[in-house]
Structure formats: structure tokens, C-alpha cells
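Computed from the coordinates by the stated procedures, all read-outs in this text should not be read as laboratory data. This structure is a prediction, so every number in the text was calculated from the model and none was measured. Cβ atoms are built from the backbone, for glycine too; each structure is taken alone.
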Structure I
Amino acid sequence: MKTILTEQQLGITIQRLAHQLLENHVNLENTVLIGMQPRGIYFSNRIVKEIGKLLTPDKIFYGKLDITFYRDDIRKGLHTANQTDIPFSIENKNVILIDDVLYTGRTIRAALDALIDFGRPAKVELCILIDRRFSRQLPIQPDYTGKSIDSIITQKVKVLWKENDGDEEVILL
């Protein structure tokens, strides 16, 4: 087990990413944030909380997306879906997808398919906490990256959040 980000580093990284988002999307004008279910929600909640320190809440449009039934790599068995909650239109908006770990790219591909059910965005960007950059199966790259790591296929990246895991850090197993 190796620590990739400590609790303190995780906090600083989230703060940096929130500022980068606001740098490129001043006041989040015409921009919506979409967190990916299930585990990307912890990260997206933190990003939204950080942005909330800098903007009034009425400027922040934040939704949550479940892509369970859009995946191409999970076919067998019964799957319990998480909740999708996008209470606004994404038509002609800048959409920032937020997820914790980018690995093969298949989750993001599924998210792009799912987003189309909610309208046609003007642009979609990707904000990722951890980019496992040499594991991609699809040509998908993040626009905002917390940390890029090199790992082998047998290793796992685990993002721990206080509210779910009791601890707060990113580890490589």
C-alpha cells in the first residue's frame, strides 16, 4: 500500500481544481457541474463546497449522474442503480463532468451517452482527481487533473472519504 495523497494534500488539490474551474468558467456562467455516481459524488461535493466559498449558491448548478445502465462492460447480473439528479437543462451549457479516478475511460464514455438524454451540451469537460494515464482503453483525457499516476493493471487506486470510509486519503493497492 502506498499513499498517493494525504488528507492535507487532498484538500489542497480540491482547492486548486475548484480555482481552475472558476478561472476557465468565470462565475460559472452558462456552466453546470455534474458529479458521477457512486464514488465521484464525494469528490464533486467537495469541489462544489469549495466553489461555494467563492460564489453565491444561486450561481452553482450541480447535478448527479448515474451511468449504471449505460456501461458497456457490465452486462450480467442485476445492478442497483444510484440516483440521477439533474434538475436543470444542460442544453447549450458547458458541462463539467466530475469523477474521482480516470482509468480505462469506459465510465466517461457511458456518462457522455447518458448526458445526451438530458440535452445537447455546448461543451463537455472532465475534472478528475486521479488520472491513471497509461491504462486508457478509449481516447479520453481529463481537462482538469488533481494528480496523474503511473500504475500497473493489477494495482487499484482507492480514494477514501471521511463520510464514507472514516479516513481521508488516496492510496495505491
Structure II
Amino acid sequence: MTHQGFTLWLTGMSGAGKSTLAERITDRLRAAGAKVELLDGDVVRTHLSKGLGFSKEDRDINIRRIGFVCELLTRNGVIAVVAAISPYRAVREEVRERIGRFVEVYMHCPVEVLAERDVKGLYKKALAGEISQFTGVTDPYEPPVRPEVAVDSGVDSVESGEERVWQFLKREGLIRE
């Protein structure tokens, strides 16, 4: 496979399927011989952003840090795949501008479906007011205005979402099989 460096950024609320789809795309890219790194929001918070909380300022710092790493990877010919809630549109746009070759994938899913899927019960607790600063319930989530790819994980299968992303990357010339 031939490719140039770019960032594939999956955004959406907790439980929308970002990590699952990001892992599938990453595996597919690796199997095709691409240089690719996956930056999962939960893993990044453990290592790169340890100590940050969930205030708007801390969330913005976290996304800027992920964006900085993606900028370095992209500039050096690596595909950076990101799975992070990244709730604020302005910071996502700031990161997009810095990186340049940036593909935004919006993982949409209704809160009711997310709450049904939630094995940890976090949505139920947030909806009951037991968790503050929970994105999409007690904290805002600003969906992208014009994402390059949109996947409704409440309806679309993981396979169809993966194929939609893959076909977009091929159509735009970001990957060539």
C-alpha cells in the first residue's frame, strides 16, 4: 500500500463506537502495509494527559496534545488514527488547521441507544445527576458541522462504517491499494 501521512479523527460521544471502528481501520491499514499509529482517548489520558480533569480547559489541553502528536506523525508520513470524544468543535477545527491532512469521522448515536449499550451504567448515573461533566448529558458535545464521513452507530454496522471510511480514504487518494 502506498499512502501519505494524514490524521483520521473519530469523534463522538462515549460508547458511540469510536475505539471499535478505529481499531478495525488501524488493523486494516497495518495489514495493507501502512505505517499507522492509533491514539485512543482513554489510553492517551492515562499516559500523555495524566492529571488532567474534565473541565473545558483540561479537555481542550488534552485534544491539543493529541493534535500535536498527530501533526508530528502526519508530517513524517505516518497515518494517525484518533478515537477521542473531543467534545468541542472549535478545538477540533484548530487541530484540523494545524495538521492539514485531516479526515473527521463523526460517530453519531442517540443518547437513548448509548444508555442501553452502557455496561458500566455511566449514562444512567449521568442522567440521574450522579455524574457531573459527562459529555452529552451534563456537559456539551458539539457535533461536527461537515465531517468528511458520518457513521450512525445506532443503525450502521461496524462493517458498513469501516467500509464507508475506507472508500472515502481511497476516493480522496489518501490510500492506494
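Which structure, out of I, II, was helix-only ellipticity at 222 nm (-39500 (n - 2.57) for each DSSP H run of 4 or more, over all residues; to 500) calculated from, if the result is -13500? Considering all the candidates, the number was obtained from II. When distance in nm of label points 7 Å out along Cα→Cβ at positions 126 and 142 is computed for each of I, II, the one that comes out at 1.7 is II. Can you spot which of I, II the value 0.95 was calculated from, given it is FRET efficiency 1/(1 + (r/R0)^6) of positions 62 and 134 (r between Cβ atoms, R0 = 25 Å, to 0.05)? Computing FRET efficiency 1/(1 + (r/R0)^6) of positions 62 and 134 (r between Cβ atoms, R0 = 25 Å, to 0.05) on every structure in I, II gives 0.95 only for II.
Taking 0.65 as the value of FRET efficiency 1/(1 + (r/R0)^6) of positions 46 and 110 (r between Cβ atoms, R0 = 25 Å, to 0.05) derived from one of the structures shown (I, II), identify that structure. The structure behind it is I. Source structure of the calculated read-out (percent of Cα pairs over 13 Å apart, for residues 14-69 alone, 58) within I, II: I. Looking at relative contact order in percent (Cα under 8 Å, 6 or more apart) for structures I, II, the greatest value goes to II. Highest-scoring entry among I, II, by mean count of other Cβ atoms within 10 Å over residues 6-13, is II. Supply the structure label, taken from I, II, corresponding to Kirkwood radius over Cα pairs in Å, for residues 30-117 alone with the calculated value 13.7. Here the read-out was taken from I.
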